[in-house]
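All of the numbers you see were taken from the coordinates with simple rules; none came from a lab. All values derive from a computational prediction rather than experimental measurement. Cβ atoms are built from the backbone, for glycine too; each structure is taken alone.
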Structure P
Amino acid sequence: MIPQPKSVIKGKGVVQVTEPEPASFIDASLPREGYILDVGSSGDGVVRVTGGSSEGIFYGMQTFKQLLPPIFLRHSGGVSEGPWQVPVQRISDAPRFAWRGVMLDVARHFMPLPDLLRFIDLAAFHKLNVLHLHLTDDQGWRLPVDKWPRLTEVACWRKRTMLGAVKHDKYEERPHGGFYSEEDLQQVVAFATKRHITVVPEIDMPGHMQAAIAAYPELGNGTRVEVMESWGISTHVLNMSDKTLEFCRDVLDAAHDIFPGQYIGIGGDECPHDEWKASSDVQALMRHLGLPDESALHGWFVGQMADHLRSIGRRAYGWDEILAGGERTPADVLIAAWRGIEPTKIAAQRGFEVVACPDVAAYLDFRQSEEEDEPTPVGTVLTVEDVYAFEPVPAGLTEDERTKVIGAQANVWTEHMESARRVDYMAYPRLCAFAEVAWGKPPDDSSVENFNARLETHVARLDALGVNYRPLSGPRPWDARPDALGKPKTMEARIAKQAKFIADLK
């Protein structure tokens, strides 16, 4: 099973299972997300799931599904093939972390609603409970905002799309776009909620905003732009005028009205300061506010957005660059620590709650091997085994600091994932390994060998669910993308630049 339960006590004999869902009960003495799955251990031949809440019952049901043959998971209704014989056993289980997340970038490549719902369903099957939905970026905008209609008229599509890594300067000469209606996103929330997944929307600001500036030039710093067609980081960022701050608050209000969860992402990452340095208006604002430099202005902006979210009953969630604001960074901001392992430790030591999602362990756009047929190979090699070795809580923290690490997250950036089929290939089976890391590895045998043995069985379940996962033996010839060349990196090169990469946090 994946994730492997914490305790499995096997009995003697088997139980004949004829119903797709066992009887369920709530026992408030159990952990909220914990459960006990009893398969006939009392001798009555009955299967029962007892959870600490409806969440615990749900996770017990996911485990029960894995006790049945994979055909049970097929949408054709394999349950009609029963009854099934399931060995007598008693399973006790509960997760290690409260935040077991996966980030999906639908800005670089739009994911149609049915595919997005399927992505959520697969995540829930693996007991993940947070979908961080990256809705906006330089290359596209997917969130409807009534007061700013051009976001879903202009910002939501680009004229062409870069194929492969930036250095190859190659494009697919075809428009790409799409956006979700308010009703679409309400459906996403309802679908996810039924599966005990919280959807956390992210609207990246003040950088990664070229698409919005293309729709509303008055948000920028004087340069007329179109929705970005290449990958990388745009130097075109929001100005800091009152009108722009109003825009940002309107966008956050729109997210608030659709997504009921506690957190709303504000990004805060990769914001070049070139335009701010060259803008007389921005420089005048900095003098008025008494800010010494553009980094301080960035921190001030984050504070403005966090204050607004707090005023409407929400908390800001942003990438670890937010920590560079120092004392200006609001204490209630939740940090997504992505630039290696150190930012998780830095955030926790400074008293911030933090979700560990380091690129070197949890970026699922990174290539999966050195093999030539890996599609559009970028980043370092990140194998299933590498993901399974990820430890979200860094060494060297005090017990109190360790509690600040509320969970872990895998990130699926889609610059090079043009379809749900390609997302499947890049996410699975690595997301299976991550799911067990986030849920908690089995205490009796947390070795990668144990995991790989179970994974060899688990891929039959992925087959039944229709997942286009990367085969354990390696890519197939048709997985290659000779039309979209990548830019591989070595782990040694990535580690060598770490000190410079996070110099803003020192």
Structure Q
Amino acid sequence: MAKKHEGCAVGIDLGTTYSCVAVWVDEHNRVEIIHNDQGNRTTPSFVAFANDQSLIGDAAKIQATSNAQNTVFDAKRLIGRKYSDSIVQNDMMLWLFKRKATIDAGSIAGLNVIWIINEPTAAAIAYDLDNRSDTDGKRNILVFDLGSGTFDVSILTIKGDVIEVKATAGNTHLGGEDFDNRMVNYFVEEFKKKNNVDISGNSKSLRRLRTARERAKRTLSFAFVTTVEVDSLCMGIDFISTITRAKFEEINMDFFNECMKTVDNCLRDSTIYKSDIDDVVLVGGSSRIPKVQDQLLKLFKGKDLFMHINPDEAVAYGAAVHAAILSEGFKNVPNLVLKNKTPLSLGIGTGKGVNNVMSVVIPRNTSIPVKKKRIYKLVNPKVTINVYEGERTRSPDNNLLGSFVLSCHPNAPRGSPLEVSFSIDENGILTVSAKEIYTGNMKKISIPNYKERLKYHVEDMKFLRKANVSKLDSWVYNMKNALKKRMLCSPLKK
């Protein structure tokens, strides 16, 4: 268990399109969702910059159409990436990068991030509190978290106060936004057929269509047909079109099938049979889509889906409970114990060229925290340790997390033992060390080593301060000159 932290701690669900904040209220023995300045329980994940001011949430979203170039949204899919990263890279391989980047962003914003909790695990906590009984019987649950921009599946076992993750799977480039984009493409083609005008390159028209399709998708969750109307969509032409639930399902069928394939993979990794799953917990706004629920019912042979908790608030709810557990001064919070697992294998590269094979030190789905060692043989006095995560056989096909060089004793005999240790702490931060047994010489790094992000932020602040001092100095100089001119001019006026 991590050390206790002083003061009140909140749980934050950093969502692709909406975010939510919650806090544990000890005197009432419950979680409360914190409303924003508009009185809403969720806040759009939008930030905009206009006229030397920044806008957040609803204010940023409202002006997104007219100020698209300076509005940031759907940023969650980019967390942990560099601008030079390939767009086709498997985003699951950025797990550690995302966690560290989120911690860094919180530090820059002035927050003390005490824990990064996986979304399905947080939802499992919310489920556990909503479904508590006096028995200590074991329950296997599958959390199906289909948000706007990401999709996660986790299978967890709950016994008493212990919540253990058995397996995880997901796709951080699959979510409600992808369903919506298919609708937009469908409407673009409809507009082109009716008016012989292609608006696929018109960002303003597309933004207005996206706003309309968001309402349409929600309507199709309870209706079989809906109408989309956008006045003066392009060149003064109004757009009116209908779309049925069947058409929506048809144009997105490959996405629905991908969701079920991910569920199958997670079940296989957990070694738990479908028949042994006690509850399927739905989380995320897109889990309301009827086709998703129909396919889950079919997969689990009619087992009732657990929808007693608000799918938009479940993650923040569970995160708030866990924040209270990690903080001092709460007497009524349940004393839950979380046992998490690694979503990907971790290891080092061995050999060169075609012989550069990934040597796994920590296999996928290993319980966290964990520490493991492996012994290798020295070939050269200088050893480069390349740390990878992934499931591919060849090291370069996996994600390179970091590397360092260990200089060994020049007289160390060839084949001397080299001890490589991997450890992951409770927050999921990986530390890798290499030790030359012959001399005891050792070197280690923390992965991912993203301290430069904070360093750049500090440097930027220093630069801005210097720039402001320079501006102030220039302003004082100009004022002095203006005053001198005024004093010289005054006698002439007399």
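When distance in nm of label points 7 Å out along Cα→Cβ at positions 265 and 417 is computed across structures P, Q, the figure 3.8 traces back to Q. Source structure of the calculated read-out (Cα extents along the principal axes in Å, for residues 425-480 alone, 39, 19, 17) within P, Q: P.
P, Q: which one has Cα Rg over 2.2 N^0.38 Å, for residues 233-376 alone, as calculated, at 1.17? Present the calculation step by step, with values, prior to reporting the outcome.
Details: P: 1.17; Q: 1.54.
Source structure for this number: P.
Can you say which of P, Q returns 2.2 when distance in nm of label points 7 Å out along Cα→Cβ at positions 41 and 129 is computed? Walk me through the numbers before you get to the answer.
Values: P: 2.2; Q: 1.3.
The read-out was computed on structure P.
When Rg and Dmax of the Cα atoms in Å is computed for each of P, Q, the one that comes out at 23.3, 79 is P.
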